[in-house]
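Novice: In the part that follows, the structures are each spelled out as structure tokens.
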Structure 1
């Protein structure tokens, strides 16, 4: 009995200790925006200028969520432009307006690399090229049209913005999309499925409503999901994946 209790304590501590640290750091950072109307949404300059970049581009971004949510996780989105296109199209899900009948899925021209309500994004995947990348963008549009939760949104455990981007990753595995462990909702499998390919397409995952699961993949490494929080080890390159904190180790 004591041995089992000790094991449970170790597992809980492994999840809660880094999460507690992340929450503490978030609270201590008093500079974060608190009013969505005045929070920064302008470009960070990460995306190449369409006027001087004729090739097709796909960028995947992650930024800390707004207000208290940022202590726990990130918001992810995809920005893409076809060859010769004058602007980027953003693929994302947002919850605002869903209760009033608006669509959760937003696919529209927009700032590709903007601050997410005051939080600077990180570029987590880039794909460039010609006709083959144009074809991937077309498949992203097709997958977005088929997303099964167009009129649903739940911050936890999903479906949310990260559920959507993970869904697109599975539909277009050529992106090799390795979402951050702080992308809460990425493990919520559509249709109540218990198993699916990993978002990167390089392995598989098991999940019980996004609350308990396991991912084994070349890109993601090994991840254990507990109540939407991810803890794991990336093997290439080596890194720890910690709840609330994210990836610690060699840069990808």
Structure 2
């Protein structure tokens, strides 16, 4: 797959990625590996910001399904993303990458509040900005937060690092004959209800013409490959079909 050249990107990390081989929580070794990949991308000249999920600690929808009030469960999930963001900040700063965490839920003792102009300035100075606490509102996923922040930061693309190497027409973990797409249009994703990101995130990227690149970040080097347009991934963009 050939990916168009990008300069400023938002990297969306699922919380599950930070578990490593575990079933719960944060694996420091995995955080360090991902941090090295982000550092390499920065050294290659990319401006980066990051949104991290919280599914390795608490997922709002799962909590609501078990009886939690949905809004309360979503706020709990947002707090989990702050923990992950601080873990990634620690890993990045440990290898010398200047990093800022901005939270949509103000908590001045541990990180900055989300201020768009300040975040843009951090990126212009070469810092990696990690956005935490989603949008700060319940009923919105971190996928939607990633799309929103990508638009606000003027990003050229949104790279979604996950556990699969692209978008398939069926779950490749359950169906070995599932077909992977190399490129898709936003409208095709929405019409076929393909599980790239939630519908509001896809629509937001479509309306702001921000391509989504889906790749497997669990293997070392895949982020660099995706940024170069090499390796295995799926790009979702306008007029791709």
Structure 3
């Protein structure tokens, strides 16, 4: 885990909790729904390929959503979401593995498990179609990526810098998310995605499904990220803040 640079206190607290969190009691075996196929189908159908994120709260938002997460998920899908992301981190985001399980049973689109996974046993806490591995915080990216794939998971490897993107590519990642949020200060800059893609042209050679994460709030942001090469867009707060169906429709109807 690379914590050599400055990290916000919130991120340090999240990582500390993640280090203590147990995994599942039995090994997961997953028949995953394809995230790349779902994103391509949305784009082919004239919709922005949005992964809508269910997060009751977070260190960067005020308040908490207490609606039934299954109902929210169904509204997001009805609004045009190509896939869903469900927070399972409990202490800082109000998520749970049970929420993910219920949501995945209720929808037909791919579901990403959004969490801070640090070791293999944590993969077995719940079945999902996709799991998130954050390149900066995983000690053995190659090993954890392989362990996830052995279980049937697809893997979204999250990066924030060109160096992390090259590490992800070297590990064999085929779904890579560029997070526009700087975890040192929790600040957001959409140009992060553009600069990483420009610095690592292999990200656009057709071998990688490329996801833009964080800070996408408007249709103009969607267009900007798509123009920069994003195959999909992970959107949380801009959908969760208000009517989730209307917000999803607003961002996918381009």
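Novice: Which of 1, 2, 3 yields 2.5 for distance in nm of label points 7 Å out along Cα→Cβ at positions 13 and 157, as computed? Could you put the intermediate results ahead of the total?
Specialist: Working: 1: 2.5; 2: 2.0; 3: 3.1.
Value 2.5 for distance in nm of label points 7 Å out along Cα→Cβ at positions 13 and 157 corresponds to 1 out of 1, 2, 3.
Novice: Figure out for me which of the structures 1, 2, 3 the number 1.10 belongs to, where Cα Rg over 2.2 N^0.38 Å, for residues 45-124 alone was derived from the coordinates. Mind dumping the intermediate values first?
Specialist: On the way: 1: 1.17; 2: 1.23; 3: 1.10.
Only structure 3 yields this read-out.
Laboratory data are not the source of any read-out in this text; all were calculated from the coordinates shown. The structure displayed is predicted, hence computed values, not measured ones. Cβ atoms are built from the backbone, for glycine too; each structure is taken alone.
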